[in-house]
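Engineer: Input: structures, listed below.
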Structure P
Amino acid sequence: MLKEEQTVEQENKSKPDLYYKVDIVVIGAGQAGLSAAYHLQREGLEPGKGFVVLDDEFGAGGAWQHRWDSLTLSNVNGINDLPGLGFDEVIDKDDKAMQANVALPKYYEQYEKTFKLPVIRPVRVTEVIERNGRFLIKTNAVQFNARGIINATGTWKTPHCPKYPGWDKFKGIQLHTGQYKSAEEFKGKHVIVVGGGISAVQLLGEISKVTSTTWVTRRPPDFRNYEFTQLEGRDAVALVEARVREGLPVESVVSVTGLPYTPAIADLLESGVLDRKEMFQEITETGVKWADGTSMEADVIFWNTGFRHSIDHLAGLNLVNKLGGIEMTGKLTTQVAKDPRIHLTGYGPSASTIGANRAGRAAAKELIDFLHLKQQ
């Protein structure tokens, strides 16, 4: 290394890290993050100084902008108004053919503009560490220093694909829900759809209209012929909440609600599309093989096996316990018991769209109170 280069490197190492100091950093600008930002501002925190919102997307819309094109307002599950500005004030709800990946980003963009929320993008948070009683939020751009954190990163960026034996041998196509665009790309191919959730069933029905399919799940599907009411929804959320309050690994709200027996599902059952097979044991070069030696050839293995919470950037804070969960507390179970300065929204019972709204409000109020920001 040349002497001049050595001098420059030494000077850079001697410079202290420069961090933009705020009271609270919100990580993520999806439904939970925007709800939290709205309430932080309403409670009196100054945008840009009292709090900022960091988002790793290039535009507004959170995970909605990555949904498949066939998901329209006619079949989308769970659009809820953000606080202060209704969805129908921005988007025509009667336009059932409008794509969700167009409508929701447009709504979120208008929401950010209406309330002048300090969303900074694209900024990806790579690590959060604690130093001298504050949090250092390291990113691929500007670095931040904060007293408290509301993490609202959701799950969409962390797809879960169980690596069955032979995973690397398969010569066909493997993809996850998050990569799906349209059924047309599978024409002429045999598709094995893996997963027992709502997305798996919906996309299975869609793909089966253009090509041959096989449905595979770990457990028999839990179809429930009843109207899903608010009371049943609260009961389902309560089960998930009980787990995270005990520090157990989180389960989704959907995992305890079952699959609604709708007319669409009835049609799929009658047509034989939902003739479910048990989970295979091995992936081969040309398909899959079951424990009894039965095999099936396939061109595509489509994993609808869910997502994991995107919290790797918080690993340095050692929040996860020996059970593999994070013990949570607070009115709506958004506060981390180990460190009350950290709130996780869109985690556990607040993973649903309506839960994310309520969680944003609770997290903002509880964190402001805990940090005594109103008294400053």
Structure Q
Amino acid sequence: MKTDPDVAVIGAGQAGLSGAYYLHKAGLAPGTDFVVLDGGPNPGGAWQFRWPSLTLMTVNGISDLPGMRFSETLDEGTAEVRASEAVPRYYAEYERRFGLAVERPVRVRVVCDRTDDGRLNVETSAGTLSVRGLINATGTWERPFIPFYPGADTFTGWQLHTRDYQTAAEFAGKHTIVVGGGISAVQLIDEVSRVTTTTWVTRSEPVFRDEPFTAEIGRRAVALVEDRVRRGLPPGSVVSVTGIPVTPEVRDAQRRGVLDRRPMFERIESDGVRYADGTFERADIIFWCTGFRSSLDHLAPLSLRGPGGGITMTGQLATRVAQDPRIHLIGYGPSASTIGANRAGRAAVRELLEAIRR
């Protein structure tokens, strides 16, 4: 691994591969002018860790990477293929076709400023690199979010996060409280409720979307998130403002009554939860489908976050860190969706190379 490339790309999921593609297209040589570092054991980003029942039929969309269609790595009749197999296969072929020379498994521990020459030190499990610019595409998979509720440490049952889920069989016969109002929560409660009793709780009333997801709906959602990061606020989720699509599986779950939502409980007790009205519900499992936060701890020495916890972003598609044009975040804020990551990769590379050349 070269120790003084011009650019380092951290992460080789959708966002990182998009950035690497456009760096290569701009004339930079993979492995020499830029390096791609990935902490995963294999190609596929976070997709390689997704639960086995998530198939190409049930997944909430997979976008093509620039320059190569996802369908090129699929055989006919593959709707029931696991996403954790199909997407990594696509990413692996993509890396091979464009010669992106991803270094893995390499964990980035910390990024620091070098005041003597204006470069950045990237300290990794494989040594330290010195770079002129950085594309950070670390996503969220490494930072599952579980909100704090009083009494959580007294619960004698099992608490797990979406990230830990493998199969509904683990829940058989155990009353489960599923927490969270997103698409993953709905998909997983549909599965788990087939082998045990469940209760669905959310902080706010879920919004179901009966109409088809259109480009205009997507643009409005991205615009809301982009406005937040340009003002230095934590980004929130693009998906959270688009609503939950009503698929045949969702309609079936609604008919079975498993999506009759209850308001959020107030505290956790040793064998269940207590609601604000004083009622108690016994539980064997609390299943936190409460999302993720951006994995940016390695950038902490650069002091990029503002008082509210967000990072002020600028640039054409809000990928450039306002206070440091050497750093672009792809997969953060409006580029967190797979479509957004592709568009952001092109803009981020153009702006980053302009800053480096200046």
Structure R
Amino acid sequence: MVRAVDVDVVVVGAGQAGLSSAHHLARAGIGHVVLDHSPRPGGAWQFRWPSLTYGKVHGMHALPGMELSGADPLRPSSEVIGEYFAAYEERFGLRVRRPVDVTAVRGDEGGRLLVESASGTWSARALVNATGTWDRPFWPRYPGQELFRGRQLHTATYPGPQEFAGARVIVVGGGTSAVQHLLEVSEVAARTTWTTRRPPVFRDGGFGEAEGRAAVALVEERVRRGLPPQSVVSVTGLPLNEAVRAGLESGVLDRLPVFDRITASGAVWADGRRVEADVILWATGFRPAVDHLAPLRLREPGGGIRLDGTRAVRDERVHLVGYGPSASTIGANRAGGAAVREIRRLLARGPAVPALV
């Protein structure tokens, strides 16, 4: 059996939250390793659809210590942010190991955490979990779904609008991605239909620091109660920009409640309404990618992981960043710093191991 490599801290994930955490660990002189299962720098951004240009990105905040400036707003966000993350790793010497797919995190008899992967095992005194949500797209289930003869796909594999030319498309979901998909697809599709579980709420006017804090507090309250986190956008509403106003005026963003069942050729509502479709596009969000933490039994009866700040209440060695209230880019930055402050206190209780070479 191959011996585990000792290190003070393992960071799992090299998106915004993971890189922020690694930056603060490096500044604090704490030995750590960053494991990322993606093939290249960029976190989940590298998988975004080509038509999501940098100019369309809402609320991208720079990583600590290095601004993202001079980016062409017409370039794909996957390229702009991927290059920025790569430059950030190089500038601060953040040696990210990739691709490494962490399969499980367990406790050992010595009070350390074993981080297991096909590429090796690391033994750590603390863990920063920054795995985000992109790898766990949420697919709702409706009666008849398996009978649909058309195409079903999720935002996670959305290829851009060009593949929907001439098609009848149902978009399901009430978030920002659903609105972006509709505005793009409607320009080439034969017809689009928008369905949401709840009436969408559009936010007009400014959204300053006070509003942001209030929104984050609502998400944070769920996490404190051990409930699965909601997205921040679910409590902030949808920004009412010029493109959205045009979509509302044209009728593209006229919304229906979600159908009751799916048929071979479309969808049916309880009141008898039927919509024929060639494609159902599920813009129904994501769930936290934390299955590898299951051996630690961190989940509460409500289904979520209860946190005190970034620290898991059930295991003080484990910090979750980019989870719940820190899922935004600015929240991830702050959470990385907060996690490292807590970890410094934890490590101060006993001898540290040498930094990983």
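We did not get these values from a lab; they are worked out from the coordinates using the rules stated. These figures come from a predicted structure and were not determined experimentally. Cβ atoms are built from the backbone, for glycine too; each structure is taken alone.
Engineer: Quick check on the output: 21.6, 69 is Rg and Dmax of the Cα atoms in Å, derived from one of P, Q, R. Which one produced it? Walk me through the numbers before you get to the answer.
Structural biologist: Working: P: 22.9, 78; Q: 21.4, 65; R: 21.6, 69.
Label of the originating structure: R.
Engineer: Then there is this: If you work out distance in nm of label points 7 Å out along Cα→Cβ at positions 26 and 282 for P, Q, R, which one comes out largest?
Structural biologist: Working: P: 5.1; Q: 6.1; R: 3.8.
Top value of distance in nm of label points 7 Å out along Cα→Cβ at positions 26 and 282, among P, Q, R, belongs to structure Q.
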